[in-house]
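Enquirer: In the part that follows, the structures are each spelled out as structure tokens.
Nothing in this text is a laboratory measurement; each read-out follows from the coordinates by a stated rule. Computed from a prediction, not measured in an experiment: that's the story for all the values here. Cβ atoms are built from the backbone, for glycine too; each structure is taken alone.
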Structure 1
Amino acid sequence: MSVKKEASGRRSVQSEVEVPGTPEDVWQAIATGPGISSWFVPTTFEERDGTPVAVTMNFGPGMESRAAVTAWDPPRMFAAQGEGWGGSPPIATEWTVEARAGGVCLVRVVHSLFASTDDWDGQLEGTEHGWPGFFRTLRIYLTHFRNQRSALMQFVIPVPGTEAEAWDTLTAALAVKGVSVGARWTTPAGVPALGGVAEYLSQSPHDALLRLDTPGPGVAALGAFSMGSQSMVALSVYHYGDRADETAARETPAWNAWIQSRFPASSEADTGA
């Protein structure tokens, strides 16, 4: 979907997904710190007199995004406004939850800014294109792990070659290459243990989602992308359940050691829990 442009100068993009659960269930997942952290990135809300006034999302070391909450209407809608990207005008984000028949809800996110030029349209479109992968994780979370505690391990690694070659390298190393959706999968010998069922696999963009039962309940999200002239691979593992923090703390050193061995030119991986 292209950027929607209005006569007022407002430019916007939107993404939406249908997920299982009541509006109250879905609200917990998209409008609380623990909920958002369970399928997106580590997030906290700052409250005043019991009402959220700001939301902070942590995309990695030195990459925090803070926005002021401008509207709050649970379990239907909230909105926030934060600083723009690299000098762009302020960005407004609105989340809505709409109940549908059959025990599902439609979640919609709209990003907008005011500008008189097309200078920031690429950033808006890039943000829009990033949501479907995270929304697939949200759907798995609400289907199988709703309201469970979570802890995140996150690794982003520079690798040589093209983006497609980087994806081949990652999927071969983790034994995901050639796996079919619905098939069981485990990491090979010499790789920290992950195992479960393939939920989603894509070659364009390069993405995979694996619902885990080893080393405990969770979701592994794999990807490859380009950052300028550098190819990157990413692995995010969302651990769920009462032992999520314990599992992430135990497994993170093993993954860091494997990454340093398998990708020796990379700097230490970014992790979060």
Structure 2
Amino acid sequence: MVNTFHLYVTKFPLIKDKLLKAHMPVKPDDFVKKCFKGSFMLAVTCTLLAFFSLDVLGGSKLHLLWLFPAFWGTFFWFMMHTPDVQIRKRQREIEKEVLFAGRFLLVKIEAGQPFFNALEDASKAKGIAGKYFAEIVNEIKLGTPIEKALDHAVEYSPSEKFRRILWQINNSLKTGTDVGTTLRAILKQIMDEQIIEIKDYGKKLNSLAMFYMLIGVVVPALGMTMFIIVASFLDIQITFTYLLFAAVMLAFLQFLFISLFKTIRPMVQL
């Protein structure tokens, strides 16, 4: 079975890179094996629940023949995408601090500190950016050249903006140009991009706010009022179950809008 997992990793080599970017300390073969077993157990559980449900409802047990592989494949797919979720989470976290981290390095370099000392000071800062700098510093202390350590950080960083900063710094170190000048230019470029992102977010927010007021406030309020009026004319009994169902649906609708607002919000910190 281990050979099967290794063959799967060989067929999909991006699994290793995703695990490194997500900072998940597990070997690719072990990760696939864990997802395989976890999805199997979940599929068995859901199939047993489906079996008892079909038994109560009197449905055909033949449906289990396609339900089990469907459950298994679905759960396996979701579990294999766990690194993608972690990568997106880490990307949003680090992009909140990318300008602060870059400016911290710039201040240290312009104060006359060597680059490695500035990097070491940045690694002691709080936040996820400090953890990334700490990993670079640790790799350098273990004997890896600075340029090679920065190459590794660029390759496995989940943030595109952070990669650009490290890449520009690394290019300056390799070519012998002034790191401070290069860093100042890339930070100015990233700040301009984030300002544009904020303006775009403002435009989207105006449209979404109007849509929310219509779908999330006006339609439910008028709809419930009209339903109560019509029900009173037609002598329809409005039970607590109907009201509870309406409240649950409204809460779910509010949750969708809140999640949407959080999703489109740019992770910036100018």
Structure 3
Amino acid sequence: MMITEILQKTITEPVEFEGIGIHSGEWNRIILYPAHENEGISFYIKGYKIPLSPEYVVNTFHSTDLGIGGTVIRTVEHLLAVFHLLGITNLVVEVLEGCEIPIIDGSGYYFYKKLKEKILIQGEEAEAYTVEEEITVRRDRSLVKALPAQELEVTYEGEFKYYNGKCRHTFRGNLKDIILARTFCFDHEIEMIKKKGLGKGGSLKNTLVLGKNGVYNQGGLRYREEPIRHKILDFIGDLYLLGKPVRGKFFSFKGGHSTNFELVKILHKKLVSV
């Protein structure tokens, strides 16, 4: 593992987001506050502080959730993806209502839109984690691979029986390629998701729903491979559990939060051993 140096960033003023939680179905309100240099990113909820670290991940089934002392913040991945893409390294996220990051429209766009104009570059140097050796993680029928590179590149490949067949997309730094891609599900999965107590706040306003006959959402797809591009957004968010911008060339085949987290744990172990 090699560390490269960039400048730390925070935001110029507090920023608030609110909206339904896709899994809890509850109304959520969060405020993002600037933080000083070297403070990193942390979450506050019900009197608990949860530092951004893989050590505080408590769930990766259909979302990435952080927790401490039985208190959980659900679905942090889209917000973390935007922090990663914007290079924000110091920030406090306070959860004022609910227990989940608002899903808004299911993408990272609204987080990005409000934060991009409020970036404050700080004087201290930040460290970026750079992959130095090949790492492969296999889980069931999925695979994630990390390769050395000096920039962040993510390729995702998936295969959908009733939709679009086998497809792939590579992200090479252009935020417009992925920032509008929404979380998605297939119509035949909805009943199962509900039975597991998830998706209580899901709707066509915040979820791309696919079926044998096409897309349920009015207006259709935002990208031809929108589900694949959203998977890349999720991956970039999960990588930021390391608390540092990551440099490397990544490939995911049918990967999800659990596979991503297995890779992140390996990277984190290498990081803390330095």
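Enquirer: Starting from the value -8000: which structure in 1, 2, 3 was helix-only ellipticity at 222 nm (-39500 (n - 2.57) for each DSSP H run of 4 or more, over all residues; to 500) calculated from? Provide the component values of the computation, followed by the final result.
Expert: Details: 1: -8000; 2: -27000; 3: -6000.
Checking each candidate, the match is 1.
Enquirer: Further question: Comparing volume of the Cα convex hull per residue in Å³, for residues 131-202 alone across 1, 2, 3, which is largest? The partial results should precede the final answer.
Expert: Details: 1: 128; 2: 90; 3: 145.
When volume of the Cα convex hull per residue in Å³, for residues 131-202 alone is calculated for 1, 2, 3, structure 3 comes out on top.
Enquirer: Of the structures labelled 1, 2, 3, which one yields 16.7, 51 when Rg and Dmax of the Cα atoms in Å, for residues 51-186 alone is computed from its coordinates? List each step's numbers first, then the result.
Expert: Numbers: 1: 18.5, 51; 2: 23.6, 79; 3: 16.7, 51.
It traces back to 3.
Enquirer: Oh, and also: One of 1, 2, 3 was used to compute distance in nm of label points 7 Å out along Cα→Cβ at positions 211 and 227, and the result was 1.5. Which label is that?
Expert: Working: 1: 3.1; 2: 2.3; 3: 1.5.
Going label by label, the one that fits is 3.
Enquirer: While we're looking at this one, here's another question. When you work out Kirkwood radius over Cα pairs in Å for each of the structures 1, 2, 3, which one comes out largest?
Expert: Values: 1: 19.6; 2: 23.6; 3: 18.8.
Across 1, 2, 3, Kirkwood radius over Cα pairs in Å peaks for 2.
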